[in-house]
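Some structures to go through are shown next.
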Structure P
Amino acid sequence: MIQVLLGQRGTLFRGALATVLSAEPDLTVVAELDRADDILPIATRERPDVALLDASLPGPVTVGELCPALCQSLPACGVLILLDRPASAALGRALARLAPRVGFIGIETSTGDLVEGVRQVARGEPVLDAQLAVAALTAGESPLTDREREVLRLAVDGTPPSEIAQALFLSTGTVRNYLSRILAKTGARTRIEAIRIAQDAGWI
């Protein structure tokens, strides 16, 4: 019996997916969750064979951030991400980095293909929707320079500009200039938003 942990926004859609999966004789849903930060602790407790996750699960961590931790903590658990084509384009390089350890399947897929995808991931086989792969591979290049990415990576933990400047042997004013350019390039209003945009796009 393949045990599935289901992480999906929307009570109605989550319930429908759980019903479809549970109707299969070799699948059972062991948990239904609606927040990304609940996935790892519940998965650690339930030890599922497959985690089927909505790419846009809400929470303080993104699914992109969650997947490496999930794979490291539960190496026997396969991960299958359910996402749409625009989301896969936004993930870009991040999507390419996670495959084939993490499988990707489109929300437009048939229930039969979804069920088979869960089985494939449980067997350790790669699952990558062809249309999603094309969208990811044709996603735009990062608008950030190497130095801007370096500054943003150091800013992830809330490091103040003065400490980033010390680490990179720059002046604090120069770091602030980099951060201003990063906000402009990403279209973000805050540093936190810029970090999230860059992480989701696979730029850092």
Structure Q
Amino acid sequence: MDFQTVVFYFFSAVMVLASLRVITARNPVHAALFLVLAFFSAGGIWMLLHAEFLAIALVMVYVGAVMVLFLFVVMMLDINLERIRQGFWSYLPVGALVGVLMVVEMIMVLGGRYFGLEGMPEPGPAPAGYSNTKELGRLIYTDYVYPFELASIVLLVAMVAAVALTLRKRKNVKKVDPAQQISVKRDDRVRIVSMTSEKR
């Protein structure tokens, strides 16, 4: 077993354990931090697969932006965990069925050759001057342009929802309406009073 295989198994074990802690941690902040650890481990696996752009994008976009936003939302909202857990047992059979189906799909994808299924062909050596970043950009903006646009719309909706969830109206905050400022006339603000002069 070479060093690259050992590093792959290390990152995989860390990612699986962190993913389990994401769904089993009682504190939502701890769950979010375990999700950050899972993203870092996935980025390490992408680096082992020579997909440097995907690894850096995963760390910068998800860990640097999405997870920070998620942590802010979790910390600013007063989440009642007891009320959320009330319907856990009623949704458990459906969730277990979906989980079993996903495990079966992953087993068929990864071990398809053992079940007599045609798997993906083994990739050959990359030609000289090959850039996976350039190839990824070509695929995104040609073959997968519509799914890419749909994903961007979903992220935009998530950002707007996060802002809407954390937006709270405060009564004691002084604010100015620019429309009222612009529509003010001189006679509304200035009053000229004529007074007779007094002699002492």
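Each reported figure results from applying straightforward, stated rules to the coordinates on display, with no laboratory input. Owing to the predicted nature of the structure, the values given are computational and were not obtained by experimental measurement. Cβ atoms are built from the backbone, for glycine too; each structure is taken alone.
In this comparison of P, Q, the computed figure 1.0 for distance in nm of label points 7 Å out along Cα→Cβ at positions 23 and 103 is attributed to Q. Taking 55, 26, 17 as the value of semi-axes √(5λ) of the Cα gyration tensor in Å derived from one of the structures shown (P, Q), identify that structure. Here the read-out was taken from Q. Any idea which of P, Q comes out highest on FRET efficiency 1/(1 + (r/R0)^6) of positions 71 and 167 (r between Cβ atoms, R0 = 25 Å, to 0.05)? Across P, Q, FRET efficiency 1/(1 + (r/R0)^6) of positions 71 and 167 (r between Cβ atoms, R0 = 25 Å, to 0.05) peaks for Q. Once distance in nm of label points 7 Å out along Cα→Cβ at positions 175 and 191 is computed for every structure in P, Q, the highest value turns out to be that of Q.
Looking across P, Q, the calculation of helix-only ellipticity at 222 nm (-39500 (n - 2.57) for each DSSP H run of 4 or more, over all residues; to 500) that yields -16000 traces back to P.
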